[in-house]
Each structure stands twice: as structure tokens, then as C-alpha cells.
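Dropping the structures in below, format is C-alpha cells.
Bear in mind these aren't lab numbers, they're just calculated from the coordinates by the rules spelled out. What you see is a predicted model; the values in this text were computed from it and never measured. Cβ atoms are built from the backbone, for glycine too; each structure is taken alone.
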Structure I
Amino acid sequence: MFTRGAALTSLLAIASTVPAGVRIDLVPTPNTADYMPGQDVQIDVNLVQDPAGSDHLLRLVQFDFAAPSNDAFPMITLGATHSMASINFWDFSSKQNCVSTPTMCGAGHFVDDDLPTGPGILGTEMLAIAYYFTDSTNLMENPAAQLTLPVSTAVRVGRMTVKMPSPAVTTTYTLDVINTGNQDANRGGVVYYGFGVNQGDPVTILRANNAAPNNLTGGTREFRVAVVPSDVMLVSSVPACDESLWRRRNNFVDLNFSGTIGLPGQGQVRVEEMIANGVREDVTSQFTFTIRPNGTTLRVQQLQGVNVAGRVDNMNPVPSDGLVNHRQWYRIRRNGWPGVADFQRAFVVQVGDADSNRQVNSLDVSKVNGFGTCFNVAVNCPEKIRGDVDGNNNLNSLDVSEINGVGTSFAVSKPMGHNCVP
């Protein structure tokens with residue numbers, strides 16, 4: 001808005017190295033751990049005394065946006081902060097004369113409130129305000145016009161909007177308003193206060209590239225832009241879709257996905273008893289859900305035993321009972337689980353189906369006898385796992401007895417209207 005010139009530099013020619021401290025805080029709204037690609041974030045630029053001394057009236061505040069790390073941000077917008085005074089970025093709302101008389105915001109200041117791309121007197125991508133006077137007959141401090149840096153509270157001196165980058169993967173970016181690392185004495189962040197007229201009011205100059213205690217601190221902030229991966233997809237299941245669940249208890253299905261998954265929330269995966277073109281009942285409460293150590297497999301495991309006495313087959317109009325039933329078809333499906341593509345797997349419960357042909361008869365007894373005895377089937381002989389009919393993770397004569405107790409069970413037709421997805 002106002003071109004910087006020799007007046008700005010000569011006005012502030014008095015220098016001192018009196019120890020002082022100012023920290024620049026960049027305060028985002030919203031203030032979250034992660035941001036979305038392309039998200040617009042409002043940034044308040046606050047000054048805080050650190051370490052604290054006494055209240056100070058600010059004579060010059062300068063920010064430098066030329067740090068290389070800022071190149072990653074696609075847009076930094078300096079919106080209007082005081083439209084009546086035609087000021088962008090700089091915020092004088094902490095002054096009562098600005099609040100009561102909006103045209104007085106920034107009165108008595110040289111104001112640079114844009115980020116030119118071409119060369120300027122102090123260089124490109126610089127912002128600055130410098131107080132000179134509101135009354136040419138009084139060149140002393142002016143609490144009514146100058147920004148005050150209090151002892152114990154932060155003061156907002158600027159506001160802008162920053163658009164987050166859009167990386168291919170989750171990445172952390174640094175916003176820098178003081179051009180850290182730049183050793184040019186005319187660049188970087190600068191804060192002046194004091195008039196140097198008497199010992200009690202020395203001129204103090206703080207710079208981003210000075211040594212402590214005459215250095216500015218802060219002035220940078222990291223923003224983590226989180227890229228949400230595309231929905232992971234179901235790639236396989238064990239057992240495969242349309243196969244049988246053969247145990248009396250502890251049946252489980254492993255659903256294998258294309259990427260890492262989190263545990264679904266309540267109701268986000270359902271287990272339902274199927275009938276033609278619909279479901280008879282939701283039996284999800286009969287199952288637990290756990291993530292396997294590989295991070296990509298969801299195990300859906302039955303809590304209670306299979307009811308082998310209640311129903312004949314899924315086509316009969318028998319009432320629901322809330323149990324997992326022998327000779328019934330069940331589906332496991334996504335029900336709004338975020339980050340996971342739709343899926344559906346169907347299984348028929350045939351207690352004793354050791355040979356995996358979706359029915360139970362004397363051939364299954366022969367199959368189990370042929371497996372022989374094995375304790376801790378899952379670890380010692382997983383290739384014989386279908387021999388564990390009673391679900392106690394051991395393979396022995398008790399499994400044969402379980403099949404004999406169930407009796408012959410011919411194949412049950414899958415209800416129409418239920419497809420494997422994908």
C-alpha cells in the first residue's frame with residue numbers, strides 16, 4: 001500500500017543492543033494435528049514477550065516471506081484487516097482508536113501490506129509497518145496509535161490465509177515468516193521498540209539473524225498435510241466366498257485387504273442370516289472383530305456355538321432366534337466402514353464339513369480319521385484344520401463324535417440375490 005523509502009530507514013537509525021526478547025507465534029484456525037490437501041487455513045501472527053520485561057510500544061515490525069520452505073504453499077493470501085483504512089494483513093485492532101474510529105487504523109505508520117514479486121527497496125516478499133508520527137509537532141511515543149506489546153499477553157499484529165499443499169503422500173511443510181537462515185542484514189524478521197530519548201527507553205532491535213538475546217524467536221510453524229489413501233479393497237477371504245463354516249464353535253473368517261486397516265466401528269461390518277433377496281436377522285453380536293498382526297486382515301470370529309437343532313434350511317419361514325444356525329447361509333458385509341470399499345462374503349454353516357464340499361456325511365468322518373490326531377491344529381498342522389469340527393483346536397476322536405452327532409446334512413442352496421463383492 002505505502003512504498004518503503006529512505007524515510008523508513010532514517011527514522012529508525014538509532015540502534016542499541018539492550019537485551020530483550022520477542023517470540024513470533026503463528027496460530028492457525030483450525031488448529032489441528034493434520035490438514036487436508038488444498039485446505040485454506042487462517043493464520044494469526046502474534047507477538048509475545050519472551051523473556052518478559054515491561055510493556056513496549058512497537059516502532060517497526062518486519063516479516064520476510066522469502067524462505068525457500070514457503071514455496072511449497074500454493075497461495076498465501078493477505079486479506080483486508082481494516083477496510084476503512086485500506087490495510088491488508090496488518091492488524092491494529094488492539095488499539096482503541098482503531099476500534100472506535102476505523103479510519104484511524106494504522107494512523108501514523110508507513111505500511112507495506114502486499115507481497116510484490118518484483119524487486120523492492122527492501123527486497124521481494126517483505127511486509128513491514130513503521131511508526132513515524134500522527135502529529136508533526138510531537139515525535140515522541142504515541143500509545144494511542146502505536147501497537148503495544150504487553151508483558152503477559154500476546155498481541156496479534158497480522159492475519160493471513162494459507163492454502164495447504166497437495167502432496168502425493170502425507171508430508172510436513174514449514175511456513176516461515178522471518179526467513180530463517182538468511183544472513184542479509186536487510187532481510188528477515190525485525191522488531192524495533194523504544195525511542196532512545198532517555199535511559200529508560202532505549203531503542204531495542206531484535207532480528208531473526210541476530211545472536212541471543214537480541215534475536216527474534218519463533219516465526220515458523222510446521223503443518224502436516226495428511227493424504228487419505230484411496231479406499232482399501234477386499235482381495236480375498238479364508239474360507240473363500242460361498243464355502244462352508246464347519247466348526248461347532250469358534251468359526252472365524254479372515255478378510256484380507258489391499259492395505260492397512262483400522263478396526264471397524266460398531267455396526268460398520270455386519271453378519272446377517274440370508275434369505276432370498278434379503279436377510280432374516282442380524283447376528284453381528286455373535287461375532288468379535290480383531291485386526292491380525294499383519295495390519296491388513298480383519299478376523300470375524302464367532303463367540304458362541306452353532307445351534308444344530310433349530311432349523312431345517314434357510315428357505316423355511318422359521319422365526320429368527322439370534323443364533324448362528326446349522327444349514328443356514330450368512331453374509332459378512334461392509335456397512336459404512338470408512339476407508340474401505342464395499343465388500344460382501346457369503347458362507348453356509350455345515351458343521352462337520354471336513355472335506356469342504358458344503359455337505360456332511362460319512363465321507364467327512366473318513367476325512368477326519370485320515371487326518372489322524374493333532375493337538376494345537378492351527379500351529380502344528382494347519383493343513384488339517386478342517387478336521388477340527390468341535391472347535392477346540394485339537395483333532396481327535398471327539399471331532400468324529402461331533403460329526404456323528406450332527407448327522408447327514410445335504411447341500412443347502414444359496415439364497416438368490418446375494419453376490420460375492422468384489
Structure II
Amino acid sequence: MKHILFIGDFIPAQNYGSIATTETLKKLVSSVSKDAEIRYIDVRSYGKPTPVGGFLPFGVPEKSLFGFIKRLLPPTAIPLMRSWNKKLKKNLGIKTSFLPYRYSLFEEYYDKMQQGEILRYEKELLEWADIVLVNGEGTIVNGTDKDGKYSVGGLYTFYLSWLAKVKYNKPTCLVNHTVDPANNDAYEIIENLYPKLDYVCVREPLSLIKLKEHGITNASFVPDSLFSYVPVKDWKPTAELLKQIDFSKPYILVGDSAGIWKNPYLPVVKWDVVEVFSDLITQLQKVVPQVVFVDGFNGWSKDINKVIKKFDLGYVNLKNCTYHDLFYVLKGAEIFISGRWHNSILSAVANTPILLWGSDSHKTRALYTILEYPYQFFAINSFPIHTEDMAACAKKIIEEKDAVKKSLKEKVDQYAPLTSGNVKFLKEVL
């Protein structure tokens with residue numbers, strides 16, 4: 001039995017795209033590897049050192065065991081338990097920096113791994129694997145921290161791919177990803193890593209252009225696995241959704257963007273999110289009165305929450321709407337206006353028109369290229385001065401909706417079977 005190591009299970013990231021795309025990619029992998037054993041490294045390992053035994057299954061609180069024991073012990077034992085808990089965490093985790101941030105450090109960090117200082121869990125799985133598949137997703141996008149180091153998620157993708165191929169000599173493929181790091185150290189790693197990999201495919205053609213600019217010629221374009229999504233049958237809106245959307249009336253969906261999220265790796269947009277979204281929604285309500293917000297931050301963004309509250313908007317997020325539900329919410333909409341890559345693909349699969357603006361990379365702009373979409377794309381930095389233009393463009397697209405739907409269906413029908421290219425390499429080596 002072959003052993004497949006799948007690096008990049010993004011379901012624990014808990015956003016629509018991470019769940020939907022991971023699940024569709026897993027289905028593609030399973031379809032060509034029925035007799036193989038598959039083990040996964042999920043996104044929790046990308047941001048902090050993995051415990052030696054791995055993380056608990058997603059959804060099980062890390063402290064649940066200690067909470068159970070705590071309830072059984074007398075109060076006098078609690079301080080001792082806390083001390084023991086700290087020692088155990090110290091042994092399970094790895095305190096030192098666990099990823100090299102320059103290509104020149106790769107060998108040094110490999111020595112650290114061999115000495116048991118870092119990546120002990122990953123080492124065990126790399127030794128176990130016969131084949132390594134890395135789901136690159138959105139890890140190699142714009143991202144540099146205050147110290148000048150590239151995004152830890154991108155570094156994890158790079159380093160695990162390098163270890164798998166260069167140090168463990170395992171057939172290694174890097175699939176389903178965008179390449180737009182906006183970081184020279186990341187490009188140095190790419191120039192040294194990608195030619196060594198057995199198979200590389202990116203999910204949109206603008207990444208191919210970036211790679212060719214850096215001398216990489218062994219990559220190909222394969223559509224995002226989400227294009228292969230098959231919706232559930234006999235869907236009906238839940239009571240929770242009916243509280244948010246009046247499905248008997250037309251509605252516009254508005255979404256956010258990874259580009260406005262305040263994280264250590266991205267410069268915060270200079271414009272006021274509440275003010276600009278308020279302006280956009282005011283303009284859109286003149287086109288279609290019912291505007292519903294697709295909250296990609298699941299309630300974590302204070303700015304988005306303020307906008308929803310200010311206009312008393314209906315909204316959907318993972319707390320009241322699964323991505324299977326979202327497909328049908330999108331399908332019923334007049335248009336989806338967003339800076340999100342995956343949600344916009346799901347809209348295309350539902351044959352609902354889109355109107356896109358910028359994200360944390362070129363990915364949303366690239367979706368226009370993939371779909372040969374003829375309408376205006378709006379850059380994230382100049383969003384504030386184009387809210388009227390966006391509303392006018394939305395009105396025009398809605399008026400031409402039948403032709404847009406037909407075009408989207410043709411493109412999705414073209415790309416859905418091509419998503420199998422993400423597992424082409426597995427077919428060849430199994």
C-alpha cells in the first residue's frame with residue numbers, strides 16, 4: 001500500500017474557500033488513490049510548531065483533557081497540575097524558530113530538524129510517506145512582516161516541499177496555488193525550489209507569468225479544484241437563512257477581501273473600511289434595495305460588523321450558512337460583488353455574475369482572465385473613489401445577466417474536468 005502525505009488541509013482555517021477547496025481537492029485525490037493510505041498536515045502547523053504527536057483532531061479543544069482532569073481534582077492539586085501542564089507543553093512543542101526565512105538557511109534548519117530541535121512531527125511523516133502532495137492554496141501571496149521576513153505560511157509550503165524532494169527524495173508535487181509573494185527572498189526560494197519538484201501547477205495564469213519572469217518553466221496552469229464542485233441536491237433554505245434573506249425578492253450579495261484583513265504580513269488599506277463600504281452599499285441599494293453581506297471573516301472583523309449593523313443588512317457566514325448553502329445563496333443572487341477568490345469561483349459555478357475588486361495578491365484579477373470576463377476590475381487601493389462606478393457596473397451586468405450566466409456556464413463546464421490535473425502526478429506514480 002502506498003503512503004500519500006497531503007500537506008495543506010485548510011479546513012481548520014474556517015473560511016468558505018479553505019473548506020470548500022480542501023474538500024474538493026481531497027475528493028480528487030481519493031478518486032485516484034483508492035488503495036493508498038493518506039495522512040494530512042493541516043493549516044495549524046503553518047503558524048506554530050506542531051506538537052510531536054500532532055494536533056488533536058480539528059474541533060477537539062486542545063485543553064479538553066486538562067479541563068476534564070481539573071474537574072476531578074481537589075483545589076490543592078490545581079497549582080501542581082498547571083506546572084505539569086506547562087512542562088508537557090514545553091516538551092510537546094518547539095520553542096525555537098521552526099522555519100528558515102532565507103534559502104541560504106535551508107541546510108542549517110535541516111540540521112536542526114535532524115537533531116530533533118524543530119519539525120519532529122513533520123520529520124516522522126516525511127519518512128513515512130512514499131509520495132508528497134502539497135496544496136499550496138493562498139500561502140504564496142503578498143506577505144512580509146515587520147522584521148522583513150516572508151509570511152510563515154508561505155515559508156512552510158516552501159520548506160516542506162524542499163525537504164520532501166531534496167532531503168527525502170520523495171516524488172513531490174505542489175498544486176492548486178497562486179504565486180504572487182511580492183518578496184524577493186520568496187522569489188529566491190522559488191528559483192531554487194521549483195525546478196527540483198516533480199510537478200508544479202498553479203491555479204491561474206498570472207502566476208505562470210510571474211514564474212516565467214523568474215526562470216521557472218516547469219509549471220502549468222490547472223484550474224482551482226473548486227471548479228469541480230458538485231452542489232447538494234434538494235436544497236432548501238434553513239430557518240437561519242430565512243431570517244437573513246427574503247428569497248422572494250431580488251438581492252445583491254456583497255463580500256469582503258483578504259486584502260482588508262489586519263494581519264502581521266499585509267499593509268493595512270489606507271481607507272476607512274466602514275466609510276467606504278457604507279458608500280458602496282448606499283449606491284447599490286439604488287440598484288437593488290436588498291443587499292446581503294457575505295462575511296468571509298465569520299464575525300471577526302469589527303469594521304464589517306459595524307457596516308452590517310449600520311444598514312441592518314442580512315448576512316451570511318459559516319455560523320449560519322455552510323458553503324453548500326452559500327452555493328444556493330449565490331445562485332439566487334442578481335450579482336456577487338467581492339474581493340474573494342474562492343467565493344467568486346463558487347458564484348461562477350452557480351452561474352451568478354460577479355464583479356470583483358482586489359485582494360492580497362493578483363488572484364481576483366486573475367479570475368477575470370480565466371473567465372475571459374469583459375467587465376471592469378477594481379483595484380483595492382483605489383476602491384474608495386470608485387463606489388459609484390462599481391454600482392453602475394453592477395447595474396449594467398444585471399441588465400446583461402442572461403448572457404453573463406451563459407458565458408459563465410460555458411467556462412465552468414470547460415474547467416471542471418481540467419481540475420483533475422491537480423492529481424495528474426498521483427495517477428502517474430501510483
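Computed values, structure above
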{"item": "Ranking I, II by Rg/Rh (Cα atoms, Kirkwood Rh), the structure that comes out highest", "result": "I"}
{"item": "Comparison of I, II - label where mean count of other Cβ atoms within 10 Å over residues 158-165 is highest", "result": "II"}
{"item": "At a computed -12500 (helix-only ellipticity at 222 nm (-39500 (n - 2.57) for each DSSP H run of 4 or more, over all residues; to 500)), which of I, II", "result": "II"}
{"item": "Label whose coordinates, when distance in nm of label points 7 Å out along Cα→Cβ at positions 174 and 358 is calculated, return 2.5 (choices I, II)", "result": "II"}
